[in-house]
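Read through the structures below before going on.
FYI, it's all coordinate maths here, none of it is from the lab. It should be emphasised that the depicted structure is a prediction, and the values quoted were computed from it without experimental measurement. Cβ atoms are built from the backbone, for glycine too; each structure is taken alone.
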Structure P
């Protein structure tokens, strides 16, 4: 792991120097997302934070969903063992349905409720608030209004949000969010729901297509790279389930599963069975997708090469706790 971080620091330094030859800035700070409901990093995660000299840890504070006719928080963060962790930055994931359904005149009140819950979970001692929402041209106005309301509630804190690749490319129709910084999510680019997709998490051809020939983005951007794996389950040619970090030992049970490819990335269910708590039927298909540590280098080089005005302060890794860090 130390060898890996040594190589990554060299890559980051080269990228930073390339971005500004005359006065090279400080190398971007390696930064991690924590996306589990309970915050209690294991020894491997703590070692990663220490070796990266992480000065912040971005934690999903809660999801905001539309339920029973109202915006409802769920998957609220539980603080476990936080001893020795860097300062925490809360991230709120908001579904599009919330933005579509919440009356515009009630957005300021929603922002107040969101802020109050953040302070209930983490107090007020956090330097930044980040929102994660897959907004579109249709929902940009109410979403941006919500962001502005949060800026007014936290005038002394940085307000940031995630920028998906379609939002980066289609900025003329989807708008520029009123935030201090954005996080460019350079993953989950492929067609997840298509069985023929090789890897929906990482697709370098699609990534280049989103980034190429775009002018500098009007707000500062930091890239986010994926490091995780999951399994996509298909039933009757349709996406049925997503299983994070599936049990690979069970997939080797030839009485229940048959590998369809030599690389053990695609399977068919031979006998109806439970797998990771889900009942799978005979004939269901499984596609494993992996975003390994080894592809960080190539992803960063593509982003640096094809993003005009590339000068990040941070490089985000999604996510802390992934077993890919230990493989």
Structure Q
């Protein structure tokens, strides 16, 4: 049986690293690309012990000729587009760059596939943020989109382009509408990792307090390592379809913090309301979490909760890790690498 070759864009990110690890176990040949500024930032791949098993190429999603160069150099069977300007908050500050990379970047890849080899199977990383200010309490593949950020609007453009190339050119394209998925490999700018790392630093007297934004925002949080298997399963189907990948449960950021506090066995108490909400460490009588309005988004998404019914039925995929277990995994890893560094 011929060894498959897969391209993973954004390979140095959380999902790219876990997907590379997963595909290597399936005996794939993997070509990984990143933007120039991320090329030397391979700590996730190094932590998984796989950085020497990947062929690296530089590829900017803003430059069509670079995309075409990589596609002409290798004979890809599958392409997983995980590259994006992926931080929602930053998209308000850089909407043009976000639109160019997260939105138009998808179109550039699809056009390259159409022109060079329409038989390549294509996975697009869509996002639950596309649902935005939700129009249904539980979001399914049929729920209308209502995006609330330049990031979400750009993702929606890429999502619909993927659907359009499937319908117009009979290209095998699938989109995974992934709800929030976390892990020890999550970037520090994302709230879950920021909380986990901040609490570990506070316990080690390296940080006095942590500043956060909207604690009441609710998200459907799963384990990223499990979600990459769903990406692969989508591309193995006979018919290309789009799928929501989620846990079907939603928790506020405050609840996420409480799970962390419980696991760490810290003696704490919430006081105040709204912008004056604070978390007090009762053992030291010091504030360890406070609100800073600068972390609020100009347009907030307050609630997301998905249904993985279609993924369960068609892909035989279900989430296995609870939020409590995920918190434990993240904190244990954070302590492990914090202690190694120090």
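For helix-only ellipticity at 222 nm (-39500 (n - 2.57) for each DSSP H run of 4 or more, over all residues; to 500), the calculated result is -8500, so let me know which of P, Q that is.
P
Which of the displayed structures (P, Q) returns the greatest value of distance in nm of label points 7 Å out along Cα→Cβ at positions 98 and 122 on calculation?
Q
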